[in-house]
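Enquirer: Next come the structures, one after another.
Here, each number is a calculation from the coordinates, and none is a lab measurement. Given the structure is predicted, the values throughout are model-derived calculations rather than measurements. Cβ atoms are built from the backbone, for glycine too; each structure is taken alone.
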Structure I
Amino acid sequence: MRSVTRDLYAVWQFAKRNFLLYFRDRMTVFLSVLSPLIVLLLYVFFLGDLQVDAVKSAIPTGFSVDDSVITAFVDSWLIAGIMCVSCLTVALNSMAVMIRDRERSTYKDLVSAPVKPSVLTLGYFLSFWVTTFVICFGVLLIGVAYLATRGAFFLTAGDFFECVGILVVSVTNSTLVMMLIMSLIKSTSASGAFSGIFSAVIGFLVGAYMPISTFPKAIRYISAVIPGSSIGGLFRTALMRGTLQELSQGMPDAFSEGMRTSFSMQLDFFDLTLKTDFMWIYLAVGAVVFFGLNVLVGALKRRRSGL
């Protein structure tokens with residue numbers, strides 16, 4: 001029992017060390033929130049009017065909807081996209097401390113200390129998870145405040161707490177995926193190059209810039225496999241539920257279903273419709289799989305280094 005308590009205390013102290021080192025580097029923190037800022041700026045200057053026009057063109061002839069409802073619907077889609085991108089890019093950038101430890105051989109010093117390798121792995125994971133959750137939760141609060149200032153506001157307390165639950169699952173999944181990828185990178189220069197490419201591409205693939213339904217079929221199928229698309233789908237369902245109900249009042253049932261598909265609240269995968277139940281299961285199973293892969297990679301690395 002003492003051994004377990006000692007190990008847990010060591011995990012906490014190591015995670016605390018990583019957490020503090022990360023937030024001392026202001027540039028790294030800024031880069032972590034850069035991708036969400038890019039999505040917001042693209043929306044404000046380019047994408048917002050396009051999506052509003054797309055919704056208006058989808059309204060059946062003879063029906064009318066208040067412009068504030070349409071704006072709230074599109075704004076909610078925007079915030080969902082920002083949340084999706086944030087979970088992935090913040091998790092990636094939070095690992096800058098681990099990369100620096102490798103580059104400076106600090107990790108070898110840590111491994112040679114009388115501490116179990118599992119303590120280091122769990123310490124890294126805990127610090128990455130907490131960092132990502134704290135920043136993304138802040139982004140969520142800012143997003144909800146943004147929606148509230150735009151006039152029409154349809155988000156309920158239940159929707160908000162559902163978003164928090166989605167955030168917990170999404171941060172866990174994103175952290176495990178990024179840890180596996182970053183286990184292959186050993187220098188800050190390589191990490192920076194990968195981060196730049198990843199941040200630019202992932203926003204398109206998960207539908208943060210344009211709905212996935214507008215992509216060619218092959219790209220839609222690729223996007224459906226990426227865990228980030230399921231993260232986005234869950235956030236869209238929670239954030240857009242109230243606005244979709246308001247938007248669809250008095251409309252044919254086909255309109256509501258069409259909006260769900262058009263704005264990626266559900267995904268198309270080889271003509272199969274992937275809804276929220278599947279997304280929850282997919283992310284949960286993915287977290288278990290990537291946890292196992294991280295454990296396996298860590299064991300192989302230790303065996304190769306003779307530790």
Structure II
Amino acid sequence: MRRRALITALAVPALARAQGNAQAGFPDRPIKMVVPLPPGGATDIWARLVAEPMAAMLGQPVVIENRAGAGGMIGAEAVKNAPPDGHTIMFHIANHAQTPVVLKRFPYHPVNDFSFIGKFGTTALPWCVRGDLPVHSMREFRDYARGRALNYGTYSPGSSGHAFGQVISDHDKLDMTAVHYRGEAPMLADVLGGRIPCAFHSMTGSGEHIRAGRVRPLAVLGLDRVPSLPQVPTMVDEGYPRELFGRTGFIGVFAPKGLPAPVNARLVEAFRYAMHLPATLTRMRELDTVPQYLGPDAFKRDVEEYLAFWTALVERTGITAEG
């Protein structure tokens with residue numbers, strides 16, 4: 001019995017040393033960055049913007065893997081269940097907190113089940129109509145929409161585009177129905193193809209078409225106007241309630257809960273490096289994305305606050321979806 005206890009006592013420090021050596025050598029293979037939305041949309045574009053400089057810092061490729069479905073929950077759940085060794089991370093947007101609340105399905109908790117690597121920034125979401133619709137303001141849109149049964153596009157059920165489109169419909173007493181897509185790119189294709197008349201778009205995914213006039217922005221979520229479209233008012237400027245339309249979401253990098261401290265620190269360092277490169281910041285501004293780097297603790301608080309805001313919004317409006 002004493003001999004077995006002695007062997008166990010010797011084995012525990014040896015195991016700890018082995019784990020420590022493995023962590024010190026992190027990463028020892030390519031890192032998978034899961035994007036829980038399809039390729040071609042804003043989230044995919046942003047993720048690729050930081051993947052390359054993170055790879056340069058870490059000395060291993062950072063490979064994007066698009067795992068779309070269920071408003072981002074499929075990819076997020078896969079990351080939650082991945083080994084917490086730092087070789088699987090996630091680049092995600094506010095859908096991470098929104099979709100579970102709207103769908104009333106919680107395969108993960110948006111805060112408690114993840115490690116926080118850092119916040120990327122925010123982006124304005126303009127409410128847009130097809131370029132051939134005879135409306136140029138929210139007032140004209142209300143007049144046009146009343147008495148019509150309109151579909152509006154969303155890039156996933158439970159997303160900002162879904163919820164705030166419904167809030168517009170409720171606030172203005174319209175008859176709008178959400179049509180859900182698996183990402184912004186297929187939604188945009190249907191808007192341009194004439195099948196969907198209106199939707200919230202991102203400047204990153206749709207800015208080229210917005211600036212070309214194929215999609216016309218009427219007003220913007222949040223309190224700040226789009227830098228490249230200063231003539232477009234915010235929803236609050238247009239008289240919509242600040243407590244509903246005055247907040248934007250988040251964009252950032254997560255990992256499975258329970259990362260060893262040295263691994264977590266290495267990922268934080270690499271993401272911070274990517275976020276402070278002049279080339280990254282320049283490209284973000286070109287995409288009308290507001291750089292807003294936050295470290296892990298501040299980013300976690302930001303997501304907690306947004307989750308509380310979103311939960312209250314859903315309870316207030318009664319927004320639900322299936323997906």
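Enquirer: Among the shown structures I, II, from which was the value 2.3 of distance in nm of label points 7 Å out along Cα→Cβ at positions 35 and 187 calculated?
Expert: I
Enquirer: Consider the structures I, II: one of them gives -26000 for helix-only ellipticity at 222 nm (-39500 (n - 2.57) for each DSSP H run of 4 or more, over all residues; to 500) as calculated from the coordinates. Say which.
Expert: I
Enquirer: Determine which structure produced the value -0.42, -1.15, -1.39 for log10 I(q)/I(0) by the Debye sum over Cα atoms at q = 0.09, 0.17, 0.20 Å⁻¹, for residues 91-258 alone, calculated from the coordinates; the candidates are I, II.
Expert: Corresponding structure: I.
Enquirer: One of I, II was used to compute Kirkwood radius over Cα pairs in Å, for residues 195-266 alone, and the result was 14.9. Which label is that?
Expert: So the calculation was done on II.
Enquirer: Can you tell which of I, II yields 1.02 when Rg/Rh (Cα atoms, Kirkwood Rh) is derived from it?
Expert: Going through each structure in turn, the value belongs to I.
Enquirer: Figure out for me which of the structures I, II the number 1.7 belongs to, where distance in nm of label points 7 Å out along Cα→Cβ at positions 99 and 139 was derived from the coordinates.
Expert: Source structure: I.
Enquirer: Also, quick follow-up: With mean count of other Cβ atoms within 10 Å over residues 83-90 computed per structure, which member of I, II shows the largest figure?
Expert: Once mean count of other Cβ atoms within 10 Å over residues 83-90 is worked out for each structure, I has the highest.
Enquirer: I, II: which one has distance in nm of label points 7 Å out along Cα→Cβ at positions 211 and 275, as calculated, at 1.8?
Expert: Derived from I, not from the others.
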